[in-house]
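What follows is a group of structures, each given as structure tokens.
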Structure P
Amino acid sequence: MPSLARFFDKAALAASQAIRDFDRASFEATLLASPVSLIIGDAAGRSREGQACAGLAVRLLARLYPVVTVEAEDSLRDHLHQTARSIHPGITLDSAEPPVATIVVGAPDSEALPGEAVFVGSNGWTASISTTSPRSVGETANPFGAGAAACFAAAAVFRSVFSDVLPDLPPIQDLTVSILRPWAEDPEADATGVPDADLEETHIVGLGAIGNAVVWALSWCDGLAGRLHLVDGEAVDLSNLQRYVLTSDADATDKTAKTALAERHLADSGLDAVPHDQHWDRYLNDVPDRTLMRVAVGVDSPEARVAVQASLPRIVLNAWTQSGDLGVSRHPDFLDAPCLACLYLPDGERPSYSHRVATEIGLPDQEPRIRGYIDRRKPVDPDLLSDIATANDIPTDELARYQGQPIDAFYAAFVCGGHRLRVGGAGPTREIDAPLAFQSALAGVLLAAEIVADAGGLRSADTPTLTRADVLSTPGVFESDTEPKGLQGRCICRDDDFRARYAEKYEVQLR
């Protein structure tokens, strides 16, 4: 009997952001009745690109679907089965039921394909998707096209399984796109391997869903060298498994530090991975002169992104997911180009964090009380849990397991982690950042590509500031453009003191 993963609450919350008139019971029933399939052609299964694509596809599918069948050469199939079971120990990997949707990597051995098929392939930096015919898989060791193709495929499967309850979406196009230059009209020119590149001193700030995918991609790259600083002060939580592609069920049980998880997956790479189990502000206290040559940002909030930019790295690369799209932004020059803070300047008043928490847990008139819990790091106590249960019309014992946790952790689990939705409380009153796994994974693959492109000298002066995509609506389609610098002069990159300090740190001429 198929079973749902024990982190299903967060999966339901993520799906509720995409599905019309979301009904949890119907969502569960659809998943339990919808086997999906992954077929890897023999030639694709022997190539590094095919193995990377299949590996990431399984890491995405196993986080949502209770039945996933795999057709591949025996040793590859066994490896993919092991990966799927590590994520969801109760997953069904053998089923007589025909799949609703099938991902085909490379050329299949049979022309008779079960379910609604999506064909994906890759060649170096390029990714291909089609709903009509198989796509070829290259022989390079470049994971970027392959990783993007896996994300496109997972999006296509979600569209097939939930076609009756998704908004009207345009048909999937047959296309090939370069992950190195998503704006390029000649993507085939990027059918190349990853260049040998020295990342020197590079930081990844935030090892959540985006950071996990960054590490996944870098771990597949040959020829990289340098020191990679991994900065995150949190441990893996059960709700993280819904979209953190490196995580296993055991990581949630053991509460593995996110930095340790990333370090483990980079152990066989040429990179010197250095974990820093701290939040960014505390980590900076240990950095001499705060000299930060390249920082890749995968944090969750605008405030955290602005804080990273305010620490004045030499080069900032950023990735995001939000309602409607995902993407990357490039900030190579604080003095003359748009900085990261330019993209996140508030355009009006915003509620404080304590106001947001109070509202989302159902106690909007008790913001001062909630602020006290936050400021004093006071653990959640029975009185507060009782008031929250009453406000949300749910049984108090449903919240008992949160007693003693910091209110930040409770908030993340109760609202962002999907518990409120599971127990029948009202859905969030604001947009909650709960993307589907393939959305976060694609953002991370794009960010990893930017790190390698920058370190390898593959970027030109006219590279756009932004590249964005709506992978659910239009898998494989990207839009790129350049943002203006410092709207109305309000940004820190227009401030004389910040500019002077940046010029001094990196010995560049102040213009």
Structure Q
Amino acid sequence: MNIFIGYDANLPTQLWIAARYLEAVTFLIAPFFIARRVNAGITFWGFLLVTATLITLIFSGYFPACYIEGSGLTAFKIVSEYVICLILLGAMALLSQKKAYFSRDVLLLLYGALIATIFSELAFTSYVSVYGPANYLGHIFKIVAFALIYQAIVVTGLQRPFEILFRNLSKSEKKYRALFENMDEGVAVCELIRHENDITDYRFIDVNFRYAAMMGLTPEDIIGKTGTDMYGNAASPPHLKYYRTVAASGKTVRFNALYRPEMKYYTVSVFMVDPDQLATVVSDITALKISEDALIRANKKLQLLTQVTRHDINNDLSLAYASIDLLKGAIPDTPETNEIVGYLRESIDAINAKIGFTRSYEQMGSQKPSWQSVSSIVRNIRKEDPRFSSLKVEDSLGSLEIFADLMLPKVFANLMDNSIRHGKTVSTIYLYYQQIGNGCRIIYEDDGAGVSVEAKARIFEPSYSKIHGFGLFLIREILLLTGIEITEEGEKGKGAKFVLHVPQGGYRIM
């Protein structure tokens, strides 16, 4: 065609094969960028750089020869055509994995374009003359491929742009509508009604079936109506004060509500959708509330029973102590009788200690857990109990707080008591913490005698506590109420080291 004067048929063949490589690789990587934001500038300059590099290699003589006059195609050209076909097949496989992003007709057009391109490349592997029938057939397939690409991308994109732009949006809307309608929670989307910048009412613009069922209605009975329409007898629509709070702060508000006369308990979450709309999510917790109330009543009855029983046992113990004193004065004062009386007193003391333990155990979980400062707890214990005033405490906990049962002070009082009773030479207590990937470790360490390896695995068990006291067993039970575990990790002769393993969300640094 004499476009490039002074060059033979090898040059256009080289340009052709370079362009086909670029086209095939583009088809191969394109599926990876579907549903991703593409930087137009980087894309443009990237293609420009690759194109300039290929042209430079071709015109400088570094690109392999593709056609030799009188001999036909080179091995590089033929192999390249097959490689390009394999790349295009790979592109079809990747495209099939992303077929959900395309309408059926666009997908078929793209498949057709790739297949026509493959046939075109196969035709270009067998010609000898650049004007031969195989070359002619290859160009026909190439024209068909370009026409299909034009139809799939350009025509569809210009004539039916909404089909491409909103196809995924339509599918997402169907998916979330199905989720919305089948939730166990009731959901209502409301539009705020304002009068002189004050929120005076709200209008239901969408509700799911569950929300309507909670009100004994259908969605059609609610949508479009205002809160005043739905609750005409009320001084103001229910929850309006919460809606005002959410609209003013933009933060989610959660609260519990009791609806009479049905005596239904609900937990309600309200959050903003946009500046003039908010959503309400309602969960029916009636069964949970009834179970909770029944558990509280049963717990109170059990506490009353244990208190009465403990009172009666304490009366009997007082009588037993008095009887021992009378017995001691009525029998001869000999080593043998003193030993027997001592055994009796020790037995009664043990019973008294167990009764005291039941009093502490009874209080566990009787009130809701709360956030508590460990440093403040330890300071208060030292002030209130003179036994601990002589202990030096090196506290590195700072403003750390943990979410625990209100008996948490009992935990650290028992740990300090354990240090004094069994540490023998304890003079200093160390408190510090370590944040780890799934929570926090709070370390209580002393400089006493430590715990033997044999005892480590048993010191928190009830069987061990029967002999050495129930303090450590009680500590473990108190901490487990909020998911905190405790272990002993010290070395014998170097002091005890108790580690509280606080789960993620169970601690905070103020």
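Kindly point out which one of P, Q the value 4.6 was derived from, the read-out being distance in nm of label points 7 Å out along Cα→Cβ at positions 26 and 74.
Values: P: 4.6; Q: 2.5.
Source structure for this number: P.
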request  = Identify the structure, out of P, Q, from whose coordinates helix-only ellipticity at 222 nm (-39500 (n - 2.57) for each DSSP H run of 4 or more, over all residues; to 500) was calculated to give -10000.
outcome  = P
note = Taking relative contact order in percent (Cα under 8 Å, 6 or more apart) for each of P, Q, the highest value is that of structure P
key: Computed 1.6 for distance in nm of label points 7 Å out along Cα→Cβ at positions 410 and 442 - originating structure among P, Q   = Q
request  = Using the calculated result 29, 22, 17 for semi-axes √(5λ) of the Cα gyration tensor in Å, for residues 138-321 alone, pick out the matching structure from P, Q.
outcome  = P
ask   = P(r) over Cα pairs in 10 Å bins from 0, in percent computed as 4, 19, 30, 27, 15, 5, 0: which structure among P, Q?
value = P
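Throughout, read-outs are computed from the coordinates displayed, never taken from laboratory work. Note that the structure is a prediction, hence the values are computed from the model and not measured. Cβ atoms are built from the backbone, for glycine too; each structure is taken alone.
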